[in-house]
Structure 1
Amino acid sequence: GVATGFRHVEREPEAAVLLKVKGQRGHVVVKYVRVSVSSLNSGDVFVLGDGKRVWKWVGREANVSEKSVGEAVGRALQGSYGGGATLEVIDEGVDDTDTEFWQALGGNNVSCLSIFDRVRPPQGKDDVYAAKEGFPCLYKLSDRGWFSSGQLKFSKQRSVSRGALDSRDVFVLDNGCEVFIWVGKTASGQGKQRAFFFAQHYMERNNRPAFLPLSTLNEGAESPRFLAVLA
C-alpha cells in the first residue's frame, strides 16, 4: 500500500523563505537558497513565502518540469502556513511588477524598476544539476550485521538502483523533490516503526524543505515515480 502526506510546519510570519526549483525530466531538485534578488535567475522557478503570501516566480526560460514541480512546492508551502496564505504566480517579464514580492526579497525601499536588471541569466545545465547536487540519494535503515547488535544503523548507499534494495531492510530515497520510505517484505519490526523518524531526521539534518512529500511504500507496491528514479 501507499501512505502519503504533507507535514504541517509552523513558521513565524516574518521568516521569509526562498526555494529554488531546478532540473529536468524527473530529476528536479528543490532546495533553500538565500532570500535575495541575487538568488533569482531566468532559467529556473523560485518559490517565496513570508507566512502570509506565497509567490511562484517563473523565469522566462524555465522548463515544463520546473514549472510543474514549482506549482506543487508553492501549494505545499501555502498549506504549511495553515491555509491562510495566498498563492500567486509571477512570470518574469510579463507580470512581475508585484512590489511586495520584490520588497520581500530586497527590503522595503527596493524599486521594481531598479532590480529587474539584477536577475541573472540561466545558471548551469538543467539535465546535470541534480547529479551535481547529490540527487537522487539512497539511505539504508538496518539492524542486521555484526556492527549492529540489534541497533538500527542509517547509512548512505553508494548505488541508487533496484539492486541496492534488500527485502530485509528499510530504505529512504530522496529524488530531489520528494522523499520515499521503502519497506522491504521481511524488514524488522523496529525498522518499520522507526522509519518515519529516521526519514524526518535525514530531512532536518540535510536542510531539506520540511513540507516536501514524504511517502511510505511497501515492497511490491511501489509508485511509478519511485521506480523511475531507480530505472
Structure 2
Amino acid sequence: MNEKLLKLNTALAVPTRHAIYQYVLKHPEGVTVNDVADQFGIHPNVARLHLSKLEEVALIEAHTQHTGRGGRPGRVYTPIEKAVHLSFPPRDYEKLSVIAIKSLEALGIEGEETFVRQGEEMGYQEAMRYIEQHGLDVERMSLHEVIEHAQKITGDSGLLPEFEPIDEYSFRFHVHGCTFRELTEDHPTICSMHHAQLKGIFRAFLGKADLLKTRSKLEGAPACSYIVVQLP
C-alpha cells in the first residue's frame, strides 16, 4: 500500500483520534489542546499526542497564538482545507468530476438546470432508500424525529451537520464539512446542485419544504447555514 495512505489509515484507526479529527473539522477557527482535553475527558498530554499524530499525517496544522498576557505562546490546531481521499489504487474522481461539470456548463443554462434537478432527485432518492430500509412512517414523524434521521443521512455523507430546532415547522441546519469544497470556487454551480440535493433529502421527510441559505463557507463563514421550513 502507498506509504502515505498507510500512515493516514493508521492515524485514523484509533477511535478517539478519529473523533478528535471530526471535532477539529467542526471548528475551523481552531482548537487548543485544552479544548480537546475538555471535550473528550482526557489528559492534556494525551490530547496533545493525538493532535500531533494528526498533524504528522497532514490532516491538521498548528499555528502559534499569542495571548497578549506574556508567557509562552499557545498552539491552535485547524483542519487542512484539502480533502483526504483514502483509496488504493488511487482514483482521480476529482478530475472526472471537473470534466463532467465543464461539459454541463458548456451546455449553458439548460445544462446547469439539469445538473441542479439531478442533485435534488439524488437527494430525494437517497432519503427514500433510507426511509424504506428503516421502515419509517414519515407522515407520523415529529420534527424532532425528522431531524434525528436527517442528521444520520447527512452525517454519513461527511457533512458534519448540526441542527437547531426553531419551532414545530422549522429548524436551522449547519453544514461544517463540504464534500465538494475543492471544486466549488471554480464551479459555483456545484453549490446550487448541493443546495438542491439537501432540499431533496428534506422533501422526502417533510413533503413540501423550503431550504433558505443564510451563510456560506465560500463567503468566509465557518459553515454553510440554512433554515428548513415545512410548507403546508
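None of the figures in this text is laboratory data; all of them are computed from the coordinates on show. All values derive from a computational prediction rather than experimental measurement. Cβ atoms are built from the backbone, for glycine too; each structure is taken alone.
Worth pointing out:
- At a computed -7500 (helix-only ellipticity at 222 nm (-39500 (n - 2.57) for each DSSP H run of 4 or more, over all residues; to 500)), which of 1, 2: 1
- Volume of the Cα convex hull per residue in Å³ derived as 123 - corresponding label from 1, 2: 1
- Calculated for structures 1, 2, distance in nm of label points 7 Å out along Cα→Cβ at positions 102 and 222 is largest in 1.
- When distance in nm of label points 7 Å out along Cα→Cβ at positions 38 and 150 is calculated for each of structures 1, 2, structure 1 comes out greatest.
- Across the set 1, 2, mean count of other Cβ atoms within 10 Å over residues 158-165 reaches its highest value in structure 2.
- Ranked by relative contact order in percent (Cα under 8 Å, 6 or more apart), structures 1, 2 are led by 1, which has the greatest value.
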